[in-house]
Structure I
């Protein structure tokens with residue numbers, strides 16, 4: 001299945017996808033606090049900080065205030081320290097990001113403790129609109145179950161980045177997340193999944209209805 005075909009297939013079930021946020025700083029913050037927690041907890045923090053979130057606001061918080069603000073997402077001390085470092089980086093580099101190569105931005109982000117490849121690519125894609133494919137546990141699992149065969153994350157990225165633009169890559173990542181959270185879990189819910197007939201794992205899980 002082509003990258004465009006896979007995107008169309010997921011879109012046919014989930015419908016159109018809105019961009020994460022037009023505020024790059026909000027994306028940066030949420031990309032950190034979503035680590036090792038459910039998206040619903042991020043939404044709880046988003047609601048509590050509505051109208052407040054900005055680099056200046058966060059920088060003015062004490063550690064205790066920052067930890068309390070992101071408490072629903074857990075790991076407050078580690079995430080709080082990461083957010084402070086990312087905020088400083090953002091304030092210094094926001095205006096020069098467009099002048100840099102993707103790899104240079106990624107490398108700078110990954111020097112910050114708490115920012116791995118996945119979080120860096122989420123920031124590149126959704127905050128700065130660079131055309132990168134975010135590889136994570138969901139994408140590896142779902143692509144494998146749909147019959148894609150990749151031997152490395154780099155092969156996955158090359159396959160999708162070679163055919164899709166920024167908006168499409170952002171939509172595809174979100175659709176993969178929705179599919180993974182809803183049906184394609186570690187223990188898949190193939191019997192509930194409307195994509196089962198198009199999926200190698202789902203097709204194998206279907207009952208044999210032939211008469212014989």
Structure II
């Protein structure tokens with residue numbers, strides 16, 4: 001296989017970007033960037049009262065991302081804060097902050113720094129349209145709001161959090177509208193992205209489809 005540069009996986013909330021990115025990173029031994037976690041980290045520290053000019057440095061110096069089995073564990077020094085970051089409260093605040101130019105600028109170089117010589121798979125909202133415009137393979141992964149709400153419901157339920165399915169659907173639809181209509185880095189597929197609708201696909205089927213795309217691009 002020729003050297004893989006960057007694979008970007010963009011798409012709306014709960015479309016399965018993270019699961020796909022983790023599997024592709026493991027299969028092809030790539031570095032991984034979960035850009036959504038960076039925004040959640042920014043929200044987490046901002047909520048604790050940290051000044052914005054310090055946050056990106058703290059993330060770079062204190063945060064460790066550990067890829068464990070099917071999940072990404074996020075450590076703040078020696079404290080596991082994964083569940084804290086995945087609360088709906090932090091998710092909503094991170095979504096609000098993501099439309100702020102100062103926040104996006106603060107995290108841009110940090111996101112770019114995840115690239116290593118062995119290649120990178122990056123998931124988020126604007127990986128293929130803004131952060132890694134020159135990526136060799138761009139994927140836009142989506143699914144219906146109802147399917148995505150069900151996935152989020154099961155994820156949060158498994159983490160012991162109380163969730164309301166109708167409220168999740170409304171929240172996802174509102175987040176989609178906000179992400180796609182914002183002036184700064186709106187959520188949309190890159191012109192050269194491969195669009196995958198996973199509404200009726202299992203994760204294994206999405207992985208298989210993506211592996212075929214990689215073969216077309218790199219073999």
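Coordinate-derived values only; no laboratory data. Note that the structure is a prediction, hence the values are computed from the model and not measured. Cβ atoms are built from the backbone, for glycine too; each structure is taken alone.
Can you spot which of I, II the value 34 was calculated from, given it is relative contact order in percent (Cα under 8 Å, 6 or more apart)? Of the options listed, only II reproduces it. Comparing mean count of other Cβ atoms within 10 Å over residues 15-22 across structures I, II, the highest value is found for II. Between structures I, II, the greatest calculated value of Rg/Rh (Cα atoms, Kirkwood Rh) is seen in I. Source structure of the calculated read-out (distance in nm of label points 7 Å out along Cα→Cβ at positions 111 and 167, 3.0) within I, II: II.
Which of I, II yields 0.80 for FRET efficiency 1/(1 + (r/R0)^6) of positions 31 and 183 (r between Cβ atoms, R0 = 30 Å, to 0.05), as computed? Computing FRET efficiency 1/(1 + (r/R0)^6) of positions 31 and 183 (r between Cβ atoms, R0 = 30 Å, to 0.05) on every structure in I, II gives 0.80 only for I.
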